[in-house]
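What follows is calculated from the coordinates using simple rules that are stated; it is not laboratory data. Note that this is a predicted model, so its numbers are computed, not measured. Cβ atoms are built from the backbone, for glycine too; each structure is taken alone.
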Structure I
Amino acid sequence: MKPTLLVLAAGMGSRYGSLKQMDGLGPCGEAIIDYSIYDAIRAGFGKVVFVIRHSFAEAFQKVYSKERFGGRIEVEFVYQELEYIPEGYSIPEGREKPWGTNHALMMAANVINEPFAAINADDFYGKESFRTMADYLRSIEGTCGKYAMVGYHLENTLSEFGSVSRGVCVTDSEDHLVSVTERTAIERKGDTIFYTENGKDTPLAPHSFVSMNFWGFTPEYFKYSEEIFKSFLADEKTKTNLKAEFFIPYVVDVLIKRGDAKLKVLNCDAKWFGVTYKEDRPFVVGKIKSLIEAGAYPANLWNK
């Protein structure tokens, strides 16, 4: 069975200033998401599932239809909204945004029954990362609790134009993840990289492994997620923090610590880049142009 690619595309790009998932950065208007799907097809993924919002569904589906990809990969859409929570739980008064990346992932529970990878729509991961992940997912078909992520060095994942969020990882001698902690305000200050929390700056090692939200799971992960999400929603900290988010690293960390899963950090030569801020755009356009000139991608990705 071919693995599935789950694309988290429900974020509205508030820091970027527009719907960055659809921003044309390639020579024929290709967005970063196009290059990810192109790489996924080459790596042997059989289906792509987009997590989007109803507010922009019509525009998104018009562009990212099955026909866009020439029928080379199946396409499905699911939706993330604030009110999509388990029965019996309530939304804290005043909360406006959905619950984060793992909440988005949960929206695909009814359409994925095979090993799958989850990625951000606005991150460029590189073709080798998709090949590495696809090989791993094929190797774990029929198993439970053998997960993976593609690891990147922190210093290679920063923006020059503001802070970023990263899952900072600790691994053991066999490259299994020991813990992952989401840090939501990481930036370089002078020659040092810091994360800021409660007004305090804490340094991070430049070569620290971080998650760029390129994960590999098997289908039982959805059941684990629902169970942990219920505990998350019942927590008093969640009820009083209107910006609390149910991140993928949070769920992974819970599963590892209680012994329900092991997660392999996959090393590959792929280089990450992305558009967190509008000012990142020219750099990304230049990187894509360089890759095309080097023969990594055709100038017209879908040859229309």
Structure II
Amino acid sequence: MKKTPIIAVVGPTASGKSELAVSLAEKLDGEVISFDSMQIYKGMHIASAAPNHEEMRGIPHHLVEFLEPSESFSVAEFLKLAKAKTEEITKRGKRVIIAGGTGLYINSFLDNIIFTQSETDQSMREELNREFDRVGAEEMLRRLKEFDPETANRLHPNNKKRIIRAFEIYETTGQTMTEQLESSRAEESPYEPYMIGLTYFDRECLYDRINLRVDKMLEKGLLDEAKGAFKGEGSKTSVQAIGHKELFGYIKGECSLSEAVELLKMQTRRYAKRQLTWFKRDERISWIYRDIVSNTTEEAIKILEGKGYFE
């Protein structure tokens, strides 16, 4: 089977993924598919750092700001759309470049992991949410470890959504999330991944960029966007987005704006750290350190040449 070559630009938030993806698309006659679980929502343009018209530089971008905040969207649904877009782009003779920091989406797509669309029992989910809030993440992970230690060891305590999902899957199907994941790898992937990671050798440089980006987001109107999300009927996922939820304390009068902004910067730095932990496990990724390399696009082209992308 001839596999479809996919360039994947990955890495932590604020590392410059969108910019590199556009530059590669310009040079290679490609189109970009966003793999960001928050950029799919409308009304979150600033918080999700979705590229604007100017930043896209005429390059078609797919799966960006197409969903109402009130709508929930599963990984399975996203993957279905991403596969359809990939086929569509390839048929037009264009190269496919995916870019984003949502590791679960990227790896599931490249490795052709099939997520089953099991029905959600809303009352069960609400009960699990209440239990999670009552006993805390560590206790829920301890319970999860009793029947699915692999998943419990893999999930971060902050990943409430996936921890609860692991309980849901077990209760509704009798299978653990680990068993479901293993069975989902049955079909060979139709894609040949060429993965490029962006980060900074000096972690403090990345954190400085994150802090600066938060300041710029506020200048662009992040607070007004968060106020809109607070008043609106956002889905649980969109309302919990980094960039909005940290400002809700200020909006509700529970803290000062400076305290809310510092919380936002801290949570974004923590998120970047979790992203790096996820991606550093993938040995297929060739890393570019932006504080060492002078031209990331040229370096990325060299990496692609070395991996045989152009053969």
FRET efficiency 1/(1 + (r/R0)^6) of positions 267 and 283 (r between Cβ atoms, R0 = 25 Å, to 0.05) was computed and gave 0.30; which structure, I, II, did it come from? II
helix-only ellipticity at 222 nm (-39500 (n - 2.57) for each DSSP H run of 4 or more, over all residues; to 500) computed as -16000: which structure among I, II? II
Computing volume of the Cα convex hull per residue in Å³, for residues 187-226 alone for each of I, II, the value 110 comes from structure I
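Which one of I, II has P(r) over Cα pairs in 5 Å bins from 0, in percent, for residues 107-250 alone, as calculated from the coordinates, equal to 2, 8, 12, 13, 15, 15, 15, 14, 6, 1? Provide the component values of the computation, followed by the final result.
Numbers: I: 2, 8, 16, 19, 20, 16, 12, 6, 2, 0; II: 2, 8, 12, 13, 15, 15, 15, 14, 6, 1.
Computed on structure II.
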Comparing distance in nm of label points 7 Å out along Cα→Cβ at positions 27 and 43 across I, II, which is largest? II
Computing semi-axes √(5λ) of the Cα gyration tensor in Å for each of I, II, the value 30, 26, 19 comes from structure II
